[in-house]
Structure P
Amino acid sequence: MLEQYPEDVKLIFKNYPLAYHAFSRKAALAAAAAQRQGKFWEYHDLIFENYQHLDDQKFREMARELNLDMEKFEKDLNDPATILRVDKDVQLGHSVGVRGTPTIFINGSISKARTLEEIRAAVEDWLEKTGQKNTMSKSRMQ
């Protein structure tokens, strides 16, 4: 979607750790700490690959696997700014009706789309309704 509509589609990730997952908040903080070293998506992917084995040691192992500066990682993990960022994401989620993850928004509204094809169809439908799809196709053809 990002490649197909680079001018019209943005991916924005917000943290929404679920209370019933023992390490979800720590995972959000660790991913935010990894982001400070430019490795958010790589760390994010490792979290989901290892979701059944998360604990404090695993968070450090994943950081080492990505060759993160461990001293900086530990410092950023506990930095009040990192904690505030995750807290703000959660507050925003509450305020816009997020109840679980993943929650997908398309143009500010919660979407029921879950698969890539459903998301593509919802985005294309929105672009068509707003008249942007035809405009984009014509401008790209020139």
Structure Q
Amino acid sequence: MKLILNNLTDTKKLAKQLVKDLGGLSANGATVLGLVGPLGAGKTTLVQYLAKELNVKQIVNSPTFVLLKEYPLVGSWKKLIHIDAYRLGSAEALVDIGLRDYLADPKNFIVIEWADKVKKILPQQTVWLALSLNKQKRQVIWR
């Protein structure tokens, strides 16, 4: 599916649709959403709207320097795990901080920015969103 996001309202609608479509527990482990795209394409903004849709009360910002942030949730998912792989030298760095444990828990909703950098360690059922920026409009390809 290909979408054009003309404004932040469209991004908010996309976040709502993602939560609805990805909702519920996976029998195979965590729900994983991989975000790819250049700087400024809207990855962090989308995560912020996902967090709002999931009723996260804390401020959500990019975990670029800490790699991973956890936010408690109420409902089917118990944690939103926000990962930023931008600064990673290798995918194994995420393994070292416990990614496999997070992936094994079906109560986790994991969103990874720059997920293409760690694709080899992500589950096959990862949902991928490719974001791009063209003439101040954001394009999203959902696969």
Structure R
Amino acid sequence: MAHKPVFVDTDVILDLFLDRPPHHQEALRFFSFIKTNAIPTYTSPVVYANAYYILGKIKDEKYAMDRLRRLRKIVGVATCDEAMVDGAIQTPYKDFEDSLQYQCARANEIPFLVTRNIKHYQKNGIRILLPREFLKSVSTTREE
């Protein structure tokens, strides 16, 4: 059974690549599941840029680029254009980056957004889920 696409936020990617306790295991399960089950997964160009910057600062640029290459094998790049930037500017989010991710996922008709910062997102038209909630929702769907 084909699964609907999912959008993944920066924090889940960083949890995986920086081995951040206690979130690393949950991120690892999430990425293993989407890879094994070929679930269409996307993120924005901004997330790739942010992940590179943070990984490069905490580790080094070689490590950062290696991880992005690995990530690109399983996570696509969703279109992000000026309409999405305008939508993010007009949305009263506390965090502009999260607003931009939400606009990107919504405009690309991606029904799930997986993040650890669920409180930063609207719950309007997209399901905002922690990685474990996404995995639980998928397993529930498969059993039906």
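Compute relative contact order in percent (Cα under 8 Å, 6 or more apart) for each of P, Q, R and report the one that scores greatest. Kindly include the intermediate steps, with their values, before the conclusion.
On the way: P: 21; Q: 37; R: 27.
With respect to relative contact order in percent (Cα under 8 Å, 6 or more apart), the highest-scoring structure among P, Q, R is Q.
Rg and Dmax of the Cα atoms in Å, for residues 20-99 alone was computed and gave 13.0, 35; which structure, P, Q, R, did it come from? Working shown, then result.
On the way: P: 12.5, 37; Q: 13.0, 35; R: 14.5, 38.
Considering all the candidates, the number was obtained from Q.
Which of P, Q, R yields 4.6 for distance in nm of label points 7 Å out along Cα→Cβ at positions 60 and 108, as computed? Walk me through the intermediate numbers first.
Numbers: P: 4.6; Q: 1.7; R: 3.1.
Derived from P, not from the others.
Every number in this text was worked out from the coordinates using simple rules, so none of it is lab data. Predicted model, so just to flag it, every value in this text is computed and none were measured. Cβ atoms are built from the backbone, for glycine too; each structure is taken alone.
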